[in-house]
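What follows is a set of structures to go through.
Bear in mind that the values in this text are calculations on the coordinates, not laboratory data. Since this is a predicted model, take the numbers as computed values, not measurements. Cβ atoms are built from the backbone, for glycine too; each structure is taken alone.
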Structure 1
């Protein structure tokens, strides 16, 4: 490689590292230290989970005109920190590396994704060879939509609930509440097909038909297009929500597994989501390719 070529690639690498530092705060994983409590519960997912659900039993949520709980508002997920890593992670001291992460997995108790051995090896290969699809401004999939950086707005309207994100070029999802069946398995979508219902004061969303082309986080954790995600959203108090998602994919995992983290209401008066022209303003993908990384091709079954 010529000197000018080497300098160009090095410059791109430095720029990418700087972009990653801005895109993913180095304080991720310090959540339990910087925010030890939230809504009167420990902020670490494994402890927040039982505490928040117990508190929710005595909270009477505001209601929509139809009598269902009112979850409307703009919500942040500051303790999930964009899912830089869903498992415990000691941190990466290399330029642009991510800070330490505390697992958001509450089941199994070890806080690790229960991969088959071949799938755990593939996850390790992912971070060495492939670009995080979200870094290419591709949709986050589910449940990452609920944890990615900046805010998401929940709107309830009749038999529809919409979830629109600020980051990632305004990723959105429509949850159908009218009892319709899921789409044919032949249809595969970035954000899947979401069907919801109420279980008391909890919104339950079942998402299928995902295409398996996204990652859960920036560290290569993945699923196939056989994934089913069951989310449960429960108000703990007027400004805090308990968010839970259980993943089932018998082709990749040895058993279902569950993540939990809090969502916090944005209370700033007049707050609006900012426009983000993610695709139009993105120059990182080309730099990653020059650095030897490839677009993620999806699961590679053994």
Structure 2
């Protein structure tokens, strides 16, 4: 019995030594989960705004998963294309590809599989328009933004940021097969939120971007221009956010919560601009992450309360 146990232990040890290990955390990291989750959150209220009842559970799950896979696929492609840049920046040099955790071939395969999964889910179980919107977002983010705009213009975030705004469009199209104006308003909220969000981070890492030769606004135009542009886009959020309440799409719950969150967002942007204290940029960045969850969460709650009454 003792000899048999020893042999079995040796056999198991050999299997463990030769078994390939997969770092799933590295694969998950490449999907940029925080950004992808934000994109998914923007889908939720669109699902509820499309009709006077609750969307089906299956359709909701398909829309959310399809959007996450589309966003994750674009993020992995972004890691692939930007691997040369990432290796030169302190903030990104530990990402899976420059750190050697995942090969470019495996990353490419992962990106393609997720992209195909997104298209199949949305096309087969939602609507063709929702599926093609996912493809369009992937193309905008990978080809238009990552491969072209990011390395050529200070407006890279403004123009390329449209790719991250399609969540509400996918959600609306998944239910109706069309896109109505409230979905475009939600698109606009994310679009206007994107420059303050990324430029506040770029203020802190402007030297990093300079080393990588990326023409981010703080690096090329300076901090004064960047602070002014952050305030400009933040102020534009006010009429965009309130328009849903003004035109009767959302009620007082959304108007109160989203309005308050937006006014505080503008206040933080104004303080950054007025004081010229660049250390205020990161608190604005952190708040901006919470802001989008708050606004779209408030809209979802508002709609749920309306449907339940």
Origin of the derived value 0.65 (FRET efficiency 1/(1 + (r/R0)^6) of positions 243 and 283 (r between Cβ atoms, R0 = 30 Å, to 0.05); candidates 1, 2): 2
Tell me which structure, out of 1, 2, gives 0.55 once FRET efficiency 1/(1 + (r/R0)^6) of positions 51 and 187 (r between Cβ atoms, R0 = 41 Å, to 0.05) is calculated. 1
Starting from the value 33, 59, 8, 0: which structure in 1, 2 was P(r) over Cα pairs in 20 Å bins from 0, in percent calculated from? 1
Of the structures labelled 1, 2, one was used to calculate relative contact order in percent (Cα under 8 Å, 6 or more apart), giving 22. Name it. 1
Origin of the value -24500, where helix-only ellipticity at 222 nm (-39500 (n - 2.57) for each DSSP H run of 4 or more, over all residues; to 500) was derived from one of 1, 2: 2
